[in-house]
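Some structures to go through are shown next.
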Structure I
Amino acid sequence: MPISTYGDFDFQTVVDAYDPTLADLQPHHSRHGLSLQVQYFYGGLQDADGTMWAVERKFIGPMTGGLWLMNNSSGDLNIHPGTLTSSRGESIREIEPSKRVWRNHLLHTMAEKVGIESEPMELTIDDQGIRWSEGSLLDVSGDLQGPGFQFYAPARDEPLFYTTQVYWVTGTIAGKPVEGFIGLDNGYFTHGLEWKEYRYFKDLELSWEVFGNKFTDGSIEYGVIVKGRRGWSGAATFENGKLIAKTDQVGAVYDLDDEGYVNTAKFDVGGTGYTFSGSPTGKMRNFGEARWANYTSQGGLTRRDGDDRELVVGYSWLEFFPGRIKEDKLTTV
């Protein structure tokens, strides 16, 4: 085993839950000497017809590239045409101690002036919940579910501090009633680098998933499971606002199909087992094709081993790098 250089810890992580109070999440605050570089809003929802939807919007400061809107009506989890008419560019932010608002009045306003189709955007979070509106494309709201997940890799040259908090929402997508989870990620890393330029994306990440489940008894379960190379891994799972399991050393084994998508992935989170099952209609082909480094994304379902409660809605967003998984000999065959 190689010896680390002075002041380095080979990407080993510190993992814990946190209280997601917005006053502690001011965008101009640094954490562990790192500044906020990226924020992601994303999630998985099911509509009244049983169609699964995946959404994602990324912010770097007030800038956003638009809404990824996907559903599985084509047989895979692919782009809905509304992706191309969503608001993009510079948003107007309102930053208060216990509230954040993102609105797009810039390119959206100009699109209207020149006759180009565009949907408005307004996204609000506070210490109780979220309201996310994208015109006719999406309008959902719901409650913050409790503790968030945080992990910190104090690497000497490429440190990372990253957090996730989860909301359970209802509303409409494309005019149909939906229910599911929305996640908010905050990424702190070396200033001047984009996430896909950073070593975690380029080399260290094997898989990263966020999941949310609602059961017929009203209970809501959610969690984050990250498996990486070297010392970089971390996971925490929650139910009804209480921590269930956490670890800084995730065990993982993957069963991949002939295309490299995941049939199943089995994770050990501090002695508690979780199994991801890939959906037959969950392959995010368009989303993966728009990226590089053999990045792959997939929708599915994650269940705690031995838990056979009936689900109302369950969804997992798994991103992974099948080539790296094979290189590290973490497959079942």
Structure II
Amino acid sequence: MKDNDAATNILSPKDAEIFRMHGWQAADLHVHTLFSPDVIPVASLKPTRLYRRARENGMDFVTFTDHETMAAYDSLSPQMTGLVRGVEIKIKDIDAVGHTIHVNVYELDNLQFQELEKIAALGDLHEFLDLLKSEKLPFVYNHPLWFEHGEKPNLAVIPELIRLFPVIEYNMHRIRRKNEITMELARKYGKGLIASTDTHSGMIGQAYTLSLGKIFKEFYGNICQGKSYIVVRDLTKQDLMQEMDIWLDLLSTQDMMLISKRITTGMSHLDSLIAILTSKSLRDFPRLYRGALAAAHRIANSGLPAALYIRREVSGIYEIEQMISMH
């Protein structure tokens, strides 16, 4: 096990600015655009706009990690300052793991992405990781303690999974205790740690990673060695209510791109509201649509959908803590 103190290197945003003045680079390494199936398709979430927002928010490296697609890069120039090609790939290895895990991969080309997708479809995690290593691609184990809705996680295998990855993620969309456990695992197994927003609504840079490196491979290499810092934020009920309001506001914008995809936020109650609000039949009746949107805002602002989601996040914490103490 290597000596790696990344899990204890947390900075306040104010202190982070001092580091940045001394040449440290910043990056939010988990960001989604409208090309992800769980993102509302509005012009403000186009890759070009999000790139500008990321740079304005102080991100030196900018990456988009959409689910199972790299379409975002078709509208971006590879010459854009700090742009890093990325993608989020999910893989379910029934034999070795038992539940779905999500992996961010960076600096890959389209051919490498296609090969990784083929392996992921076969559900062979070890072959997937072997390809990443042989191609020398940077990669991260995303939100280790978040699990697909409806899946029963194999908690006992998580420490072994941590051992297989050089870097794991502190995710702004997880509750604090889950992120604390992730940090404990990173510390215990000497792993690099990033902090990211995993934003699906354009909130780039509210959590991010600081490291040295003029090019991304140097930046990532220092993270792997624990020579990095994180600026963190955790999911709260209030934050979640605010984000629901943002999602609903996006639905009401005039630049809404009506396409045939079902928005899946991971919160079933909100997903049902969005499915109603994105139906063409409803939007053909503006007055009815406005009434439905107002009702959706009232439901979101009641705090009930947020509370139910937080409750789901909290469930299983004791079992997770027991699993960690056994390893």
For the read-out distance in nm of label points 7 Å out along Cα→Cβ at positions 88 and 136, a value of 2.0 was computed from one structure; give its label from I, II. I
Taking Cα extents along the principal axes in Å, for residues 56-95 alone from the coordinates of each of I, II, which one would give 40, 15, 13? I
Which of I, II yields 2.3 for distance in nm of label points 7 Å out along Cα→Cβ at positions 24 and 304, as computed? I
Which of I, II leads on Rg/Rh (Cα atoms, Kirkwood Rh), for residues 184-287 alone, largest value: II
I have -1500 for helix-only ellipticity at 222 nm (-39500 (n - 2.57) for each DSSP H run of 4 or more, over all residues; to 500), calculated from one of the structures I, II. Which structure is it? I
If you rank structures I, II by relative contact order in percent (Cα under 8 Å, 6 or more apart), which sits at the top with the largest value? II
Matching 13.5, 36 (Rg and Dmax of the Cα atoms in Å, for residues 112-191 alone, computed) against labels I, II points to structure II
Comparing mean count of other Cβ atoms within 10 Å over residues 128-135 across structures I, II, which is largest? I
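Laboratory data are not the source of any read-out in this text; all were calculated from the coordinates shown. Values in this document were obtained by computation on a predicted structure and should not be read as measured data. Cβ atoms are built from the backbone, for glycine too; each structure is taken alone.
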